[in-house]
Structure 1
Amino acid sequence: MRMTSTVLITGANRGVGLALAEHYHGDGWHVIGVCRTPSPELDDVAGQVIDGIDVTSPADVARLATALDGARLDVLINNAGMLHDEVLGELDFEAIRAQMEINAYAPLRVVEALLPCLGEGAKIANITSRMGSIADNDSGGRYGYRASKAALNAFGKSLAVDLAPRGIAVAQLHPGYVKTRMVNFGGLIGPEEAAAGIAERIAALTLATSGGFWHSNGEALPW
């Protein structure tokens, strides 16, 4: 009988993804780390590393599903992401499009492909950002990042509704302003603190609270 819980994390080779892999490994979970390029740090904590996966590629996501071969996942964490800073008057629409692909479309693509691995009681965590909140936007800019995370939030809410009959809960989780390469290490909290908060929110997630949008510290965020 399967006793160890399994978590799959995309973008697991560094930053918040790696911190999540380390956190769940420390708690005795079987960690499946998914990434484009592996890292020695991920190799140390993941029970399985599936590398060479670009989550924006239909072929790569199909290969990921094949590699899993229907293995049961207790938690799926869509963590892979991208941030560009566009300036009005000099907008880079290719960069905006790329952010939509990886931040919004890719998590939905991964969930769709891995549905056979998600049974009753499974949980999905989409790592979003409070920058995807329309109500909270009082500083403008970041067109691609904001729009892509708002789209991810909308996708996640629909997933929560559609997956409820299957007993699968979904959360949109903002990790906080984390000291990672994405923000040139200028954040307010470390990846370990963010990962601990995210894991706590996932542990507390139920079908009754599915579809919510939270900060990793537990604060409910506005849409």
Structure 2
Amino acid sequence: MSKNIVITGANRGIGFAMSKEFSQQGNTVFALCRHSSEQLDNLANQANNLQVITGVDVAIDEGLARMVSALKGITIDILVCNAGILREEQLGSLNIETIREQFEVNAIAPLRCVDSLRQQFISGSKVAMITSRMGSIADNGSGGRYGYRMSKAALNSAAMSLSKDLADKNVAVGVYHPGYVQTDMVNHGGDISADESAGKLVNLILDLTMQESGVFKHSNGQLLPW
């Protein structure tokens, strides 16, 4: 049965690959982004079940308002909070502005997306937070990347709280590390393609149950430590 899928940061990388995967399965996909891309426009032209919604910067009020307006009246079966940014900070060369920027985009924005759209969830809906194992405190073996690590740890914490607060609506929350993916974010230096990662993530999301709500997983299914 076709589902309504909402994906943020859908114009490239993992977001685009997930939009493609979900649409190819016959679902209706709402691909949200600040600006579209040639590949996303081409996909939308080929698939009549994919709608591109631009002007959605999830880190600002106007972008969230655009999202809410564009999705008004739509029942959301799956919300994928994928939009995120990576900046570089090291001890001795901290950039407080980029640290704040990463908190806004990586941690606060996903929470605001869920809060803004929560009335459009139904029993059985799912929320997927695309996070990173770099947000794991126990798994931190190299230090650095202060803004990214801290913001993803904050996102993980928010996802756990959401799994509790949405439980009475029978809405499950998945928390997923996509792997080291070959995207623009890491200058394509990863060890797994966006398409392969997206395929694994989509399967995990579709298989998500209330019993696993709030569980932190690698795209390969491995449980990850907080």
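Taking FRET efficiency 1/(1 + (r/R0)^6) of positions 16 and 96 (r between Cβ atoms, R0 = 35 Å, to 0.05) as the criterion, the largest value within structures 1, 2 is that of 1.
A value of 19.9 was computed for mean count of other Cβ atoms within 10 Å over residues 128-135; which of 1, 2 is the source structure? Working through the options, I get structure 1.
Each value in this text was obtained by applying a stated rule to the coordinates, not by laboratory testing. It should be emphasised that the depicted structure is a prediction, and the values quoted were computed from it without experimental measurement. Cβ atoms are built from the backbone, for glycine too; each structure is taken alone.
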